[in-house]
Structure I
Amino acid sequence: MNNVLLLIIVFVLCMILVFIFYYFLFRKKSKLGINPKRIICPNCKKPLPFVRVPKNMRQALWGGSTCPHCGTEVDKLGREIKKS
C-alpha cells in the first residue's frame, strides 16, 4: 500500500514539473523556448524552409533564419530582427 501511494505522489510531482517546464519554455516567448510551428516571414508573408541554415552565430545559438525571398532576418518565433 505504501509503495502505491509513493508511486502516485512521484507521478503527480512529475506531472507538475512537466507543466512548469512546458509553460516556461514553450508558451513564453523567450530565447530558451522551442517553436514547433512553421515560421512565416513578417515582410513577404512566405513560409521559411523547414531546414534552416544559420547565417550568423546568433541564429546558430538561439534559432532564427533569414528569408530567402526578401532577406529579412527573423528569430525562431517569426519576429523580425531589426538591424542595428
Structure II
Amino acid sequence: MKNNQRFEMVLNTSDKYAINLAAELAGTSMANFVRSAAKEKALQIIDKETRISLNEKDFTKFANALSGGFQPNEALKRAMEKAGNLEIV
C-alpha cells in the first residue's frame, strides 16, 4: 500500500498565476509550494484549536486547584470504598 495520496484542485487563472509565481520565487515546484503552504496552515490551525489558553486569573485558579489538597466528597468516598481503593491522607 502506498503512503502517498492524491489531491486535486481547480484554480482560477489569477490564483494559479499567483501560486505559480510564488513557487518560482521560492525555487520550488507549484505542487511542493502548495503542499508546504497547506501543511503549514493546517498545523497552525490544529495548534490554535487544540490549545487551551487561560488568562492570568484562570491560570492562578487552575494552578491552585492542582497544588491544593484534594478532599473527596461523600459520594466519591463511598465509590472509592466500594471499589476498595479508599486512601485517606
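Computing semi-axes √(5λ) of the Cα gyration tensor in Å across structures I, II gives 39, 12, 10 for structure I.
Computing distance in nm of label points 7 Å out along Cα→Cβ at positions 34 and 66 for each of I, II, which one ends up highest? Don't jump to the answer; show the numbers that get you there.
On the way: I: 2.7; II: 4.3.
Top value of distance in nm of label points 7 Å out along Cα→Cβ at positions 34 and 66 goes to structure II.
Looking at structures I, II, which one was helix-only ellipticity at 222 nm (-39500 (n - 2.57) for each DSSP H run of 4 or more, over all residues; to 500) calculated from, given that it came out as -20500? Source structure for this number: II.
Rule-based calculations on the coordinates, nothing more; no lab input. Small disclaimer: the values here were computed from a predicted structure and weren't measured. Cβ atoms are built from the backbone, for glycine too; each structure is taken alone.
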